[in-house]
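Novice: Each structure below appears as structure tokens.
Each reported figure results from applying straightforward, stated rules to the coordinates on display, with no laboratory input. For clarity, every value in this text was computed on a predicted model and none was experimentally measured. Cβ atoms are built from the backbone, for glycine too; each structure is taken alone.
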Structure I
Amino acid sequence: MQATILIVEDEPGIRDMIRLALEQKQFQVVTADSTVTAHEMLKTTHIDAALVDWMLPGANGIQLIKQLRKNEATSMLPIVMITAKTDDADISQGLDAGADDYITKPFSPRELVSRLNALLRRSNQFQDNSAKRLGDLLVDNLKHRVSVADTVVELGQIEFKLLAYLIQHPERVFSRSQLLDAVWGPHSDIEERTVDVHVLRLRKALKPVQHDSIIETVRGVGYRLMSKRTDPAK
């Protein structure tokens, strides 16, 4: 069965262009012209991924994505943000809000379909609902929750995906480009230093539970999740 894609776009011409491109590739498509309509659609229809425009009437796309990430039912929904904003700060804002990918207008329907297919393939890596444990560290994909012993660790969407990917491969060293492909996907407009920023955020979130040292920097290569955390006092 083909995936069902929700298009949240208030401009009819762009919405119809995207819908036609997706239907030609045998996707099932539903559409919404506002965040209100999108929420109603998500309540009644199983959605596999969403394409969300930034500028929408009422609440904008950024607000919609943040709301979806806070909702347990849609916290892991693959989302591509579509916008005319091209500044690095805007791209960072979209990704930090919880978008998995970001495509700027004007774009080719072929590129959009390729990005969407890549995102759907990547999302399958995170469909394992079993909890992954490494010592005291527990990553629960179903509940979208990270805990150390009985303490819940609050993580952003990207930091959660990064940790969820690393815990599947303890002790394996990943380059920054490999982590970009696995967690963010192949972006032409995302630099490798983005990985460093989110690793820093992940370590900061794990520091209060004394697990920040579990993520090791391998000089000149990248990062790995260690099976045993190191004692910083030694």
Structure II
Amino acid sequence: MRFRYLDLLINLFVVALMVSNLVAPKMVAIGDRRISAALILFPVTYIFGDIFTEVYGYAASRRAIWTGFIASAVLAVMGFIVVLLPPAPEWRDQQAFETVFYSVPRVIAGSLLAYWCGEFANAYVMAKVKLITNGKRLWMRTIASTAVGQLVDTTIVIFFVFYGRVGMAEIWNLIWSGYWFKVVYEAAATPITYFVVNGLKRLENVDVFDRATNFNPFATGSDAKS
């Protein structure tokens, strides 16, 4: 089945993901808490994930996740390589360039793994809870899937980046702060999610239930039923 808006939504999803990656190095102070500037936009990618799974099914979400993963990997690897190239003597912005584009391989690996695991956990929970609720209580599905997906994502990336560099108490504090910010963010966005989901279902004339779907992240195609 060909959908009118799916490709556009996947492109917007990837843009949100790329922008989040680029602004991530900046730390923002909220009282005595410190969060990455990426948290302003990154939770939106989970809202997109909910929309993909709710409207188009797990297979569409899987396609979007892999597209975002490949784009993120290309950005991270190219940033790493380009920073290592010797700058021209007259170019004075190497340090600023490094601040934005450079990540050590450990951070790159952790970020990509966290994204991949978190997004697939989000999509799986969203699809399964939709079956359990028979398509009702969208708010329950979006919050439950985000709670699981963001817990997986946040825990993995914080451990990869900070384990061995700071104490466990600080690691758990970073996980806790980032996790609840993301969950509350999505809960607050629930009315917007309802509006977009209901509008897309009408426009696309589709409402997929993943009753016979292969949930293997590496599978292709879908047996989902509308």
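Novice: Suppose mean count of other Cβ atoms within 10 Å over residues 52-59 works out to 18.1; of I, II, which structure was it derived from? Provide the component values of the computation, followed by the final result.
Specialist: On the way: I: 18.1; II: 26.0.
The correct label is I.
Novice: If Rg/Rh (Cα atoms, Kirkwood Rh), for residues 36-171 alone computes to 0.99, which of I, II did it come from?
Specialist: Details: I: 0.99; II: 1.08.
Derived from I, not from the others.
Novice: State the single structure among I, II that was used to calculate helix-only ellipticity at 222 nm (-39500 (n - 2.57) for each DSSP H run of 4 or more, over all residues; to 500), giving -11000. Before the final figure, lay out the partial values.
Specialist: Details: I: -11000; II: -23000.
Considering all the candidates, the number was obtained from I.
Novice: Thinking of I, II, which structure, once relative contact order in percent (Cα under 8 Å, 6 or more apart) is computed, gives back 12? Display every interim value, and only then the final one.
Specialist: Numbers: I: 12; II: 24.
Among I, II, the structure yielding 12 for relative contact order in percent (Cα under 8 Å, 6 or more apart) is I.
Novice: Identify the structure, out of I, II, from whose coordinates Cα extents along the principal axes in Å was calculated to give 59, 38, 29. Working shown, then result.
Specialist: Working: I: 62, 35, 34; II: 59, 38, 29.
Only one of I, II returns 59, 38, 29 for Cα extents along the principal axes in Å, namely II.
Novice: State the single structure among I, II that was used to calculate distance in nm of label points 7 Å out along Cα→Cβ at positions 12 and 204, giving 1.2. Walk me through the numbers before you get to the answer.
Specialist: Numbers: I: 4.6; II: 1.2.
So the calculation was done on II.
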